[in-house]
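No lab work stands behind these numbers, since they all come straight from the coordinates. As the structure is a prediction and not an experimental result, all values here were calculated from the model. Cβ atoms are built from the backbone, for glycine too; each structure is taken alone.
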Structure 1
Amino acid sequence: MKFQTLIALLPLASAHTIFSNLHVNGKDAGQVVATRYKTTTPNNNPLEDLSSTDMACNVGGDKGVKGIIDVPAGANLTFDFKASLWDTSKPRLEPGHKGPCAVYLKKVDNAETAKGSGSGWFKIFEDGVDAQGQWCTTRLTPTGRLVTKLPEGLAPGDYLAKPELLALHNALEGRPQFFTSCMQIRVSGSGTLVPESTVSIPGYIKKTDKGVTFNIYSGKTAGYEIPGPRIAKLVAGKRKVRNVHGRRDGY
């Protein structure tokens, strides 16, 4: 255990990454365009306090910024991440930072002014560890791109789009590390699909959840449970959306 702990502590000095760009159907919207960050220096440090409102949209991201990116329903979304906005020579994510990835959405009245934290979040993508024991973060790091697809038929309107990486190298010490941000988007189309249920952030993940206390050094990855809710079930029509507490409440 001491040896494993030492390994886990080695990458701490350079444990940084930040989401910078959103590509819509291959078109780059631009660096930090419509992206929520601290107004001074954008935070590329990990988030470790699961009870903090920063878990929704990163430090300073609870408040909106100017700008909204237009996205048609069903579009391909590519989220770029890198260690620094200004120094692209650094690794996009340290190789030892292994863990799952996810993408969440939150429908809001106005993406520029809506609060990031709170209820209304639903998951549209998740990827954990494959049969060969390779984690999502390991597969994405060479390109620094998290790719997913906006659901076909999603109801139009303003949303916050939240990509999320989780590094588990310090999970045994009770310090899972999250990297996230929120992009402000406006979905077009004539769809009517809404999530059957949503979750609150913070609150969607607990410190005791198996997915954030997992030992990545054990060599056993079968049965790993990605933290947070399952991918949302989308249903047609106007209806009251249930806000649930986490994965066991499910979709």
Structure 2
Amino acid sequence: MVQFQWHYEGEHPVRIKDYLKHLGIPRKFVSHVKFEGGNILLNGQEVNVLAKLEAGDILTLVAADEGSHETVPPSHVPIQVIYEDRDLLIVNKPTDVVSIPSKRIPDSAMANRVKGYYQRQGYADQVIHIVTRLDRQTTGLMLIAKHRLAHAMLDKQVQEGQVEKYYLAISTKADWPDHGVIDRPIARTKDSIITRRVHESGQRAVTEYWLKHRFADSSLLKLRLHTGRTHQIRVHMQDAGGVLVGDD
């Protein structure tokens, strides 16, 4: 069981339902608490969402354990944990490792490794809630929620632009400006569901970059994605005439 608690200090009485909406708690999560083995407590007493909060009241939501993704087998390859608390886990993903499993790679993704880590730690909740994934050849930090409420709240922050993601990449182009924005639509190629290209029929894609260091025949760039298209960085770099080192 995971408990979430709030101390209400409002001047006027308010229904629990309305207070949770004000906090941004998703209705789907409240339904999970109500109908899947959890509890709603007001000062320790079980109530429903129509009960009213008054100043000084303590509201507690008790969510039942989610159990485990049976379709995600655990991998016991060690992971590098950068940060962890009750609600989230941040890990460093190595290169040449996919984020989520597939039919072709069913048991060696980061999700499998996190599942194995959860098992070794003895966590009751073993559902893997990946918030930010990375391409196979990209190494860096992945944000993973440890329960469905954290997943919903973090997803909302990502969608609202409150989470900023930065990347470092080496481009084979040396003459990048000090700063710029690439605003070019990205679409699938006609003969592949994986390969992407810049094309007017695609979705808008925006990549901001800063030149960190210029070498004789390449550049180190810091990049920020303002949209999240598949392979966005490598597609924009290639379109600008400066493919990533290793992609040429």
Worksheet item: Suppose you compute FRET efficiency 1/(1 + (r/R0)^6) of positions 17 and 153 (r between Cβ atoms, R0 = 30 Å, to 0.05) for every structure in 1, 2: which one lands on 0.40?
Response: 1
Discussion item. Given a value of -1500 for helix-only ellipticity at 222 nm (-39500 (n - 2.57) for each DSSP H run of 4 or more, over all residues; to 500), calculated from one of 1, 2, which structure does it belong to?
Written reply: 1
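If you work out mean count of other Cβ atoms within 10 Å over residues 97-104 for 1, 2, which one comes out largest?
On the way: 1: 25.2; 2: 13.6.
For this comparison of mean count of other Cβ atoms within 10 Å over residues 97-104, the top structure is 1.
Going by mean projected area of the Cα convex hull in nm², which of structures 1, 2 comes out largest?
On the way: 1: 12.7; 2: 17.1.
Biggest value here belongs to 2.
Kindly point out which one of 1, 2 the value 23 was derived from, the read-out being relative contact order in percent (Cα under 8 Å, 6 or more apart).
Details: 1: 23; 2: 14.
Comparing all candidates, it corresponds to 1.
Once mean count of other Cβ atoms within 10 Å over residues 81-88 is calculated for every structure in 1, 2, which label goes with the largest value?
Values: 1: 15.1; 2: 12.5.
With respect to mean count of other Cβ atoms within 10 Å over residues 81-88, the highest-scoring structure among 1, 2 is 1.
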